Structure 1
Amino acid sequence: MSDAVLSRPAVARVRAALDAAGLAGEIRVLSDSTRTALDAAAALGVAVGQIASSIVFRTIAGAPVLVITSGAHRVDADLVAATLGQAALERVDADYVKAVSGFSIGGVSPLGWADGAERIVLIDEDLADYDVIWAAAGHPHAVFPTTFAELREAAGARVATVARAGR
């Protein structure tokens, strides 16, 4: 399964993005799905907070918004909208996510988006609490390790609070 996953175009885009950013983390193919943060954490033997989940929204004006959040959080769309000075954010469906990122839900990577279009990117400040974080690498069974600082820079992300306490 490993070679088949690594040869997928979406995973190759992530590898190219990692290389372009100078990130050394190797893409790891897991036998178990990483579709949810809990799945990924269990498969890797790490805390769920170490999973950098990519959640996609859209502004009312139509701009994609990528929120890279700790797997321990549920993104508060109202809080994120307020942070961005937006009245609200629109929830999006799997077709929109695929169209703007080139990734299917469950494998959405914060790096290697296919469209090259401008997007707003926020990264959850709580991911900085971990020495190593893991993000999806373009397939539900593929992940890569990185650090908060590396991912923030490579994704061009702004650090933000994306969830309210207790959520």
Structure 2
Amino acid sequence: MVDKVSKIYAVAIFEIAIEEDKILSILELLDGMKELYETNIEFKEFMKNPLIKKEQKLDMIKKICSEAKDIEQEIMLYLVRKNRLDEISNIAYEYRELYYSKENIVGIKGIFSMELSVEQKAKLIEKLEKITNKKINFEQEIDPKLIGGGILKIGDKILDGSIRTQLAQMAKGE
């Protein structure tokens, strides 16, 4: 669950992004910083270390964001100044939700036992677009533990059509 503070930061950043016409570039920056923070342990420890001066942390962000435009870099520096980089995952998530809402997009994660063919994926997306009446941003994940079928995560809803779940329901007599 995303906390209130992360949502406030995401809304503020989104408003700046709209104003500056930089919605997608800021989305990419937040996603990139989230990925770096979650996967690079040295970077995360450096940024969280209270013994390291804030100026050193800001310099690190300036180096990382050297390719970014002024406003994008300033957003990241602001998050560091306010000690909010540890909430980058939640801020990025909330920002993406705001973007999806604005663009009438729904993010759907499909979990399957094997990779869908291009044709299967296209048919599934087409059906989901008709059902939701929105554009679909589809992310596919492979879970070899699934026997067959699949699981769809649409926001906070889960549609479990896996064979394992169907067998379990049959065993319960549902």
Structure 3
Amino acid sequence: MLYCTGLRFGEAVRLRLQDVDLVRGTLFITTSKGRARWVPCHRSLIRELRRYLAARTAIARRAGPEDSFFVSGSGAALSRRMASHTVSYLLREAGLKPTKGRVGPRPYDMRHAFAVHRLTRWYRAGVDLHSRLPWLSAYMGHDDLLGTETYLTATPQLLALAGSRFRRRFQIDRQGT
């Protein structure tokens, strides 16, 4: 969910059952960093959330709208600390993080990856980034582009796409077309 939506770690953990609309494919993020918002989800994530909900029903005794969406194996609301520990464990199991130490990807890096990958997709599609960046900023729950800028790390792939676009524009301008 973190990678697919770009949610802050705490936003995901604080989701309640009533915040997850699997029919419309949206998540309602209650006020976080000063604003609430609706976040659309891809159908593949919705499919996985449905599978999770079926498993959750077997574990959790309560399932009222105010109850936590994510629960531990005992059915209690999943704490931020336990969620972070679990994601770190999964990163280690996948071989993406060393077995010891604080190096390698962190759970919060999923948000960074989401932002950079969205920017890369827009570059590939040839869209006007200046018009789309405010969309990304609002989607991620920021008041302005400065908050989003933190997440926009230049990757070799992104730089190659930007360089290619610049070369095409430069060549067109020099040719007078």
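Each value in this text was obtained by applying a stated rule to the coordinates, not by laboratory testing. This is a predicted model, so every value here is computed, not measured. Cβ atoms are built from the backbone, for glycine too; each structure is taken alone.
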Out of 1, 2, 3, choose the structure whose coordinates give helix-only ellipticity at 222 nm (-39500 (n - 2.57) for each DSSP H run of 4 or more, over all residues; to 500) equal to -19500 when calculated.
-> 2
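I have 1.10 for Rg/Rh (Cα atoms, Kirkwood Rh), for residues 26-73 alone, calculated from one of the structures 1, 2, 3. Which structure is it?
Working: 1: 1.10; 2: 0.97; 3: 1.02.
The read-out was computed on structure 1.
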When distance in nm of label points 7 Å out along Cα→Cβ at positions 58 and 122 is calculated for structures 1, 2, 3, the one with the largest value is 2
